Structure P
Amino acid sequence: MEIILKQDVQKLGYADDILKVKDGYARNYLIPQGLAIQATEPNRKMLAETLKQRAFKLEKIRKEAEFLAGKIEGLTIKIGTKASEKGTIFGSVTNIAVAQALKEQHDIEVDRKKIILSSEHIKELGNYTAQINIHKDIKVTVNLEVIAE
């Protein structure tokens, strides 16, 4: 029997794959568990349309990510914080502070979870870098300048 997987099944295939499996495996396990549907002609047409729409949406998201990457690439973000005379920061600079500074200084909103600092927490004044993962394969590096207020 030919089936269309609705989600990834370990050691079998990935979502939206069309596979040929034994009839009993499909009827008794895959279809009742909601892991697959039978690959009839209407289901194949529906899959083709779904894949076409998904590709269109992914292309649109990718273009938006590339545009945002062009705006962010090479920016220098200044982060003011309270520090001692020796240059040690009271507290630390995290990805949350970087996201807020990016929003305030350049009016660009980025999810804080997508910002990866060169070190886990910045605890001293100086220059650092951060990587922003805008899309799964689009990454941008920004410069951070941590200064005393």
Structure Q
Amino acid sequence: MEVILKQDIHNLGFANDIVTVKDGYARNYLIPMGFAIVADEKNKKINAENLKQKSFKEIKIRSEAEAFAAKLSDITLTIGAKAASTGKIFGSVNVIQIAEALKDQFNFDVDRKRIKLDGDSIKELGNYEAEVILHKEVKATIKFEVVAE
């Protein structure tokens, strides 16, 4: 079934995208929760008109995201963690700590859901990279170092 997404849904698509999903997923979850509408001819025309009107705003938002991505790629975060003498961290470093470090050290407010690590978490000291999705076409790479406290 084709549906038009009303908002960004992780691993499915972005707002105003027309995606094909299984009928049950659309009827039992996406449509009742208000995340999507059925992509019939009427709704597709309305969506196309809305996209035309939003295209100007989209260009501005994308340029701001690219500027922010350039700022993010120039910085290096330092995240402190308690660690053993072997370099293993007691606990782990995850996207929540990365988002908090961005806020504390550089006053950049980034939603933790937009930060992606290669694994779920970091469990050793060292230098790492994380990807930040700022826009559906703009991604930035943050370099960060996990050090012992």
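Values quoted throughout were computed directly from the atomic coordinates according to the rules given, and no laboratory measurement underlies them. This one's a predicted model, so the numbers in the text were calculated from it and none came from an experiment. Cβ atoms are built from the backbone, for glycine too; each structure is taken alone.
List of remarks:
- Taking Cα Rg over 2.2 N^0.38 Å as the criterion, the highest value among P, Q goes to P.
- In this comparison of P, Q, the computed figure 1.77 for Cα Rg over 2.2 N^0.38 Å, for residues 34-113 alone is attributed to Q.
- For 1.21 (Rg/Rh (Cα atoms, Kirkwood Rh), for residues 10-73 alone, calculated) the corresponding structure among P, Q: P
- Calculated for structures P, Q, distance in nm of label points 7 Å out along Cα→Cβ at positions 26 and 122 is largest in P.
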